[in-house]
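Please go over the structures that come below.
Computed from the coordinates by the stated procedures, all read-outs in this text should not be read as laboratory data. In this text, all values refer to a predicted model and were calculated from it rather than measured experimentally. Cβ atoms are built from the backbone, for glycine too; each structure is taken alone.
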Structure P
Amino acid sequence: MKEELDKRLVKTFPLLYSDRHGDMQSTCMCWGFSCGDGWFQIIWDLSAKIEPIIRKYIKENPNLPCSVCGDEKNKHYGSQTKSPGKCLAIHVDPYSEEKPPGNYYACFCEKYVSSHPRAAQVKEKYGTLRFYMTSSNEEINNYIQEAEKLSLITCEICGKEGKSQGGWRDTLCKECNKGKPKWQN
């Protein structure tokens, strides 16, 4: 997907795509949206449905655990601010044979990262949009299924009506399929 479309999605839906520039060891979103521009509108519409669900979830669960260290938000420095910092939690090591305080250890998490649902990967696979989440509910899953079905009849390149092709099963319109070598059809 073009860089400007990628940026537009990330800016408009910051909770859903909060891992967009994350570490490749923790998310596949570091590679961006691995599909053609033709599915931009499908992804946009899906994102517009999911983002409010995430907002509501965060509002109803204000002390979500940190996705880095697992401690609750209120254990992080500046937990009442917009950007809580380092974790201040002290834990008892269940495997230590030492007596207190020798069996205590501090968390070294650098900042609080909410464990709200977020996109884990967005890509094309076998001619269909694949939209994976870190966690979800039935409502989100239903929206994702609708979007994936819609991608089967939408050209991945231009967004016009398309159909699944042979070979690696791209979903393309007639015009976009013309330029492909015959062995790929």
Structure Q
Amino acid sequence: MKYFEQLAFPTFPNLLSDLNILINNGVVKWGKNKQICINTTADAIDNYELGTGSLDHDWSNSYTVIDNGISKIVVPKKEVPLSDRDFINLCSQFRNTEFENFYNFSKTQFNIGRIRIMKSEPKTCLSWHFDHSSRIHYPVTTQEGCFMVIRDEVLHMPTDTWWLTNTTELHTAFNASKESRIHLVICLVD
């Protein structure tokens, strides 16, 4: 495969149970982007929402225009964008959990930026887009019908596997199943 490379790293099988404990105890919650960021900037140690969504585009102020009868979404740039490399501290909510172990291990293997828990609801698809850097995907829970597409390659990533993905190429992900799919996604920085 050109855009996907499976990596041989240890598994972290308690991530889903720790996530459920954190959510059920009201420590964290899914935002409107269905994301939770496990690390944050130096000045926002408790803000697990800061790194969710786009760091440079303001989707909350997007709007639709009609051009020759075709609807197009316009997404303005944020006034003060952040960078993946700004996310240098584990959020306090994830201390003493399997997420801290995952975070610490990831730092020994990669030059990491944001690490997000990303939830894809059943019967949903992301836009066709590209990222500024490659990503590592670690599926926490997935099922048949969940795929990532990069250019002309399609891959189902099994639970508890590590994947280096070249998301600087055009890509999407879709969940054609009837259950939520959850991945940990590491943004790599130079």
message: Quick check: 59 is what I get for percent of Cα pairs over 21 Å apart, calculated from one of P, Q. Which structure matches?
response: P
Structures P, Q, by distance in nm of label points 7 Å out along Cα→Cβ at positions 51 and 83: label with the highest value: P
- prompt: From P, Q, which structure was Rg and Dmax of the Cα atoms in Å, for residues 3-106 alone = 18.7, 62 calculated on?
  reply: P
- line: Re Rg and Dmax of the Cα atoms in Å, for residues 27-74 alone: value 14.9, 43 computed from one entry in P, Q; matching entry is structure P
message: Taking distance in nm of label points 7 Å out along Cα→Cβ at positions 35 and 171 as the criterion, which structure among P, Q has the greatest value?
response: Q
When distance in nm of label points 7 Å out along Cα→Cβ at positions 43 and 91 is computed for each of P, Q, the largest belongs to: P
- prompt: If you work out mean count of other Cβ atoms within 10 Å over residues 99-106 for P, Q, which one comes out largest?
  reply: Q
message: To test your reading of the models, identify which of P, Q gives -8500 for helix-only ellipticity at 222 nm (-39500 (n - 2.57) for each DSSP H run of 4 or more, over all residues; to 500) when calculated.
response: P
- prompt: For which of the structures P, Q does the calculation of relative contact order in percent (Cα under 8 Å, 6 or more apart) return 21?
  reply: P
